[in-house]
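Participant: Some structures are shown below for you to check.
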Structure I
Amino acid sequence: MTDDSRFILDPATRDMHADNEHLRAAGPLVPVTAEGVPAWAATRYATLLAVLTHPDLSRELRHWAARQAMPPGTAIDRIVTDTSMLNAEGERHRRLRMPLTAAFSQRRLNGLRPRIEELTVRLIDRLAGMPPDEPVDLRLEFAYPLPREVISELIGIPAAHQEELHRLTDAVAQVGGLEDSPELRKELHGLLDQVIDERRDTPGEDLITDLFELHEKDGGRLSEEELFATIELLFIAGHVTTVNLITNAIGALLSEPDQLDLLRSGRCPYSAAVEETLRWDSPIAYFPMRYAVRDVEIDGVRVRGGEPVLACFASAGRDPDQYGEHAHRFDLTREQITHLAFGHGPHFCLGAPLARLEGEIALGALFAAFPGMKLTTPLEELPPLDTLLGNSTRAMPVLLGPRAR
């Protein structure tokens with residue numbers, strides 16, 4: 001804590017979960033500084049649930065009294081100034097979200113499953129061609145390319161643009177050597193805008209086409225700016241967090257062989273591994289912001305109108321008040337693996353079913369293919385992502401061992 005009792009959230013912390021223990025011990029709503037922004041941090045499960053659903057807390061930026069003092073170019077700046085449904089409320093949020101529900105319907109997911117399985121097999125075949133006794137970074141070579149390819153196909157990114165688009169999103173997902181930056185984000189948005197413009201004349205069975213058709217039929221439902229912002233949000237958010245989910249699950253299972261045995265023996269399904277990873281090591285660490293529309297009291301703490309509240313997803317996932325004294329343990333046998341990793345209420349993540357499906361398919365295939373796989377470095381020694389938003393490691397180096405016959 002600093003002299004004014006504000007906890008400084010460090011994007012480069014080596015132990016985010018230890019930081020979160022301190023936050024939970026300090027209270028349900030804790031004054032913090034995040035990328036230079038003073039805010040309240042919702043640290044515990046029940047508090048976060050209240051914050052996500054409270055009628056007097058809004059995602060609309062206009063309610064933030066001190067927004068002019070926000071440092072430019074930060075991760076928080078990128079999120080809170082997004083003009084898509086991410087920061088919309090009420091009728092505008094429903095209007096922007098409704099056209100997308102069909103994209104993530106059970107029918108469309110059922111249609112995607114064979115393609116996800118095919119892409120997974122292709123990646124595993126590629127892994128099998130690498131030396132089995134040399135380190136392989138599974139974040140770079142497996143956890144990242146799978147959701148990237150899936151979202152590219154779902155949205156409808158033309159093959160001619162995929163290489164350059166993937167080069168830029170490498171940095172967003174923090175794989176490879178390119179660093180994320182405001183300039184890179186500007187280049188990425190410009191390329192996405194070019195893709196969307198070009199797709200006007202090349203319709204297909206994809207989300208860009210669906211949204212263009214809706215725009216043409218009912219121009220009042222999605223403006224041009226909203227259409228572009230929506231597609232950009234879905235492309236970036238639609239795969240980066242799934243990279244973290246798959247990476248974190250691999251690390252957890254390779255660190256806990258008894259838990260991995262539960263999966264391999266069939267005593268637990270791989271869906272349990274996905275859900276417990278989402279709880280125990282949420283792909284999102286901290287997510288900005290919700291703003292008090294008026295003075296409000298939450299768990300005995302007074303939040304004044306105009307003040308921002310930060311959602312602490314990774315902290316809530318290990319809250320002993322919700323999960324008991326062993327909340328810090330990765331345990332697939334929990335009777336009920338509930339979590340808030342996808343949010344709650346009207347802003348619940350649209351892509352949650354797709355992320356779950358990708359995670360389940362990817363983990364099942366990977367651990368079946370390489371039964372002798374092991375980490376080359378203990379999980380706690382791997383460098384974390386240097387960001388407040390994402391929670392994962394920058395790499396997941398393993399020795400694959402021979403492929404199962």
Structure II
Amino acid sequence: MDVQWVLVCHGCLTVLVVVSFLCGQWPIFQGTFIERFHYFLTVGAYDYFLRFVMYVCGSRARDAVLSVEYFCCDRPNPILQIIYLAIIGVTYYLVAQSSFKYIPGHYLSEVHRFASFFAVVVGVLLFLLTSFSDPGTVKSENVTQYLSAYPYDNIIYKEKECSTCKIPKPARSKHCGVCDRCVARFDHHCGWMNNCIGEKNTRYFIAFLLWHFLLCLYGTVVLGLVVAGQLKELKVIYILTAYYGVENSFFSLAPHVVQWLLSSYNTQILLMVFLAVISLLLVGFFGYHLHLCLTNTTTNETFKWQDYLSWKRRLHEAKASTAALKASINGITAEQKPPQSKWRAFFRRSPLDDVDATKDNIFDKGYLRNLHEIVFPLSSRRSVLRSKVD
């Protein structure tokens with residue numbers, strides 16, 4: 001029983017760490033223990049570690065740690081790629097080692113041995129395709145092509161030159177400080193891919209997220225059916241009710257069944273929890289990026305639009321406040337007017353209620369055309385190439 005509780009605590013701790021690390025900044029966790037734990041994992045623990053190194057070993061040791069941090073976080077490196085391959089390889093090995101002996105089973109046919117391997121291979125191929133494909137690097141040779149593909153909206157994008165590359169900066173592009181290059185329709189730099197996500201590989205990145213969500217969901221369901229099949233074949237419910245006198249109801253049987261599963265199939269249970277948590281995280285990331293694709297917005301532009309709308313809202317509020325102040329001054333200096341009804345004054349709208357800050361995204365052309373632009377990038381279309389030649 002002690003071992004079972006250790007496994008339960010281990011699973012709960014794993015879920016807490018994964019959710020806090022990956023989702024601690026989500027608005028739903030604002031002001032909660034998850035947000036504070038996320039800060040400790042991402043900033044606080046490292047800061048205490050640097051102070052400890054400085055106190056024990058001196059400034060040279062701290063500078064050495066900072067140089068390692070610079071290489072790992074601010075320069076292209078394959079560390080997270082290796083970690084991804086290790087995670088997917090070890091997970092598949094554990095699933096095969098612990099559960100393939102039960103396939104075929106009561107609910108599963110032998111085809112799942114080969115289907116699971118095929119699913120993992122496709123996932124790795126999508127990972128490699130996203131990692132090593134060109135995200136849409138803007139160079140002096142193709143800058144006119146991107147300038148014609150992405151016009152300036154004169155709102156969040158205006159004509160300017162990249163201070164690093166010394167070439168005109170097309171709309172929706174950004175100079176990546178990690179890769180040290182300008183990327184067309186820049187979304188973000190993905191450390192897991194060791195590559196930027198831009199115009200030409202966003203389609204591969206979206207496919208990667210969707211496929212890995214389905215892969216984790218498939219693994220969770222298969223492991224669940226393996227455990228359910230063993231529960232059926234070993235007649236656990238029958239033994240509990242017929243020989244141990246347990247009442248044949250869900251609430252009576254559940255504790256005994258869970259105890260039996262944790263003692264006999266703890267590896268499968270832990271793998272199920274791990275895959276289920278990862279699938280939930282992946283579907284969240286996929287849903288977010290799918291929304292960006294449907295609205296033809298990038299992660300980089302999300303922050304630009306937030307800054308622009310915040311500025312525009314403050315400007316409207318300032319104008320409305322000025323207009324209200326002038327109206328009040330004019331009312332004081334003007335001739336006495338008949339008193340206005342209190343009810344009418346109560347229901348009268350404030351000038352601040354008329355504040356309007358809208359997002360005028362000229363790149364949003366409708367769901368279907370936006371998706372078509374993701375699958376078939378603008379810079380590779382014949383019309384753009386023809387305009388480049390002209």
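Participant: Using mean count of other Cβ atoms within 10 Å over residues 276-283 as the calculated read-out, with 26.1 as its value, let me know the right label among I, II.
Facilitator: I
Participant: So helix-only ellipticity at 222 nm (-39500 (n - 2.57) for each DSSP H run of 4 or more, over all residues; to 500), computed for just one structure, reads -14500; which one of I, II is that?
Facilitator: I
Participant: Which of the displayed structures (I, II) returns the greatest value of mean projected area of the Cα convex hull in nm² on calculation? Walk me through the numbers before you get to the answer.
Facilitator: On the way: I: 19.7; II: 34.1.
The structure with the largest value is II.
Participant: Comparing I, II, where is relative contact order in percent (Cα under 8 Å, 6 or more apart) highest?
Facilitator: For this comparison of relative contact order in percent (Cα under 8 Å, 6 or more apart), the top structure is I.
The numbers here are math on the coordinates, done by the rules we state, and not lab data. Because the structure is a prediction, the values reported are computed rather than measured. Cβ atoms are built from the backbone, for glycine too; each structure is taken alone.
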